[in-house]
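What follows draws every value from the coordinates through simple rules; no lab data is involved. This is a predicted model, so every value here is computed, not measured. Cβ atoms are built from the backbone, for glycine too; each structure is taken alone.
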Structure I
Amino acid sequence: MYRAKAAGKGIRKIMAKGHELTGIKRKLFFWAVALGNKYDNLKSGGIWYNLQLSLANKIIFNKWREALGNNLELIITGGAACQVRLLRIFSAARIKIYEGYGPTENSPVISVNCQHTGGTKFGTVGPVIDGQEVKLEADGEICVKGPSVMMGYYKRPDLTAETIIDGWLHTGDIGVFEDNKYLKITDRKKELFKTSGGKYVAPQPIENKMKESPFIEQMMIIGAEQKFVGALIVPSFPNLKDWMQHKGIKFTTNEDAIHHPIVLELYKELIESFNKLFNQVEQVKKFELIANEWTIETGELTPTLKLKRKVIMEKFKNVCERIYC
């Protein structure tokens, strides 16, 4: 079993390798990726789809499994949401990725997708494990009770009293149950923000949906106390570079690419296509592209790969101001 971080590096190397291919090898690689992106573990794609997928596994995906050691049983991932697109593609490639959830205060697992029939649904963190009791508050906050809930914060009875109420650990995460079985995290309670019009916006569902685009690597929704929702977007530069070359546009640097008018038009069309999935208040009206990926080392991500929203807002203060000028 791989650790999620190590597996993530392997996955990124595999996808980067595809962009280095040329000719028929390149076409076959992305044909297989497109097949994987249609994969649904809960229902069959039909005879023709399954035949194609079987072929893709023999000629393309077997190389992926070899690159990961060819002895991989499964990958468990948590901390930050995994893109559904990647879950589909790598599950189709017989590289099993199971997303789970649980804060440190619960030592730490509450729910996890698993191998048995019906045990996994992409985009969720799976069924609640045995021994845990979960309820959702009126605002959607996930609360858990069980033997793994912590006794309290060290020398902070005040914080403990705020977090554990009548034996229930209040996680601070907002969620829903899908199909009355699979827990889905939709946001962090403290990350909800209100626009100047008094409407609440949950940024994570918007970010997670738009990150399904192969052209968006990272994204942060902004708009607290503003008239509309905006976004900071880190492009997937390998995919963007490939697209630009296909369009006959010379790629020089990330900085030059994010200011190219045709690139900006590409992202405008992407945002508009995703906006149709959200209500008027949640739709992204303006955005800015960022030239460098956010990382733990540069300070924008936590060790569990969550966005440090306050840090990003401060670091890109001028960029945010351009959105609302």
Structure II
Amino acid sequence: MTWIHENWKGLSLCLAIAVPAWLLGQQFPVVGGPVIAILLGMILALLLRDKAPYEKGIKFTSKKILQYAVILLGFGLNLRVILETGRQSLPIIAATIAVSLVTAYALHRAMRIPSRVSVLVGVGSSICGGSAIAATAPVIDAGDEEVAQAISIIFFFNVLAAILFPNFGVLLGFSQTSGEAFGIFAGTAVNDTSSVTAAAATWDAMHGLGSATLDKAVTVKLTRTLAIIPITLVLALLRARKEKSAASSFSLKQIFPFFILYFIGASLITTIALSLGADAAVFAPVKELSKFFIVLAMAAIGLNTNIVKLIRTGGKPLVMGCACWISITAVSLVMQHLLGLW
């Protein structure tokens, strides 16, 4: 009862933002519910005179609900099918992730961009946008403003990719009778799932390919999502090493991302159930709930974000996001060409 008394106001406020943001996100998938929730939360934060009664509930939503969202996301992943159908794209995925992380690290050192923001932008650009940021933030103990900044940057380049890439693909000479080349390109070069599907569906519509491109792009994108696991575990170990050298009373248990283990467990449950003949539609409601939880957590992050400060300090991270986006796009195209896919 005490927990409910302390948290219900903040949870209710986040829910009041998340529901319309979720509905608007369904109507405008290129923008997406998470970004709308952050923006609405930021605006409401400017109007909220006394945030104290809501603080505990907002903090719980931005931290714990975010972890629950990542765990539930695992129920959408059939590891066996993803690894089988995504094998041809794995070299491209590995190359794009590597170049994005290296680019983020180089600009972090050269431009003195805060380390946590650099990690979030690098991981969000290279793996799967908002989901990767959601998984990484608790591991590196990122603040809400840092998460909001990274999400905003990823969103900006997501929208550009969804709008520009279909016509860019025509200019490059991608096959218009098969969705394979553009599907792999969209799945490896576009950050967030919503924008991947938007770009791929546009290509299908432009060239009358049904859902061939979309199916390919989503499979490649889900294969990329698996990179959340090793990346977050490595970040946890790096943080553990740093914390251990900085303090004698260090405990790996305190910072280890156990929710990632639950994420793996959820993926394994899905994989086993589907191999035994279960219908994939059984897991659809859980996948939708995970997406709604991300929107709910983003509403809380928006409420904890100073929009004026975000705009004032956003220049350098935006340059980093642009550099990561361009480098990923270039490497994806080069790797496809080398592998004979384009």
Structure (I, II) behind the derived value -0.23 of log10 I(q)/I(0) by the Debye sum over Cα atoms at q = 0.06 Å⁻¹: I
Which of I, II leads on distance in nm of label points 7 Å out along Cα→Cβ at positions 212 and 268, largest value: II
Read-out relative contact order in percent (Cα under 8 Å, 6 or more apart), computed value 11, structure in I, II: I
Winner on Rg/Rh (Cα atoms, Kirkwood Rh), for residues 236-275 alone once structures I, II are ranked, highest first: II
Test item: helix-only ellipticity at 222 nm (-39500 (n - 2.57) for each DSSP H run of 4 or more, over all residues; to 500) calculated as -10000, pick one of I, II: I
Which of I, II yields 158 [volume of the Cα convex hull per residue in Å³, for residues 156-227 alone, calculated]: I
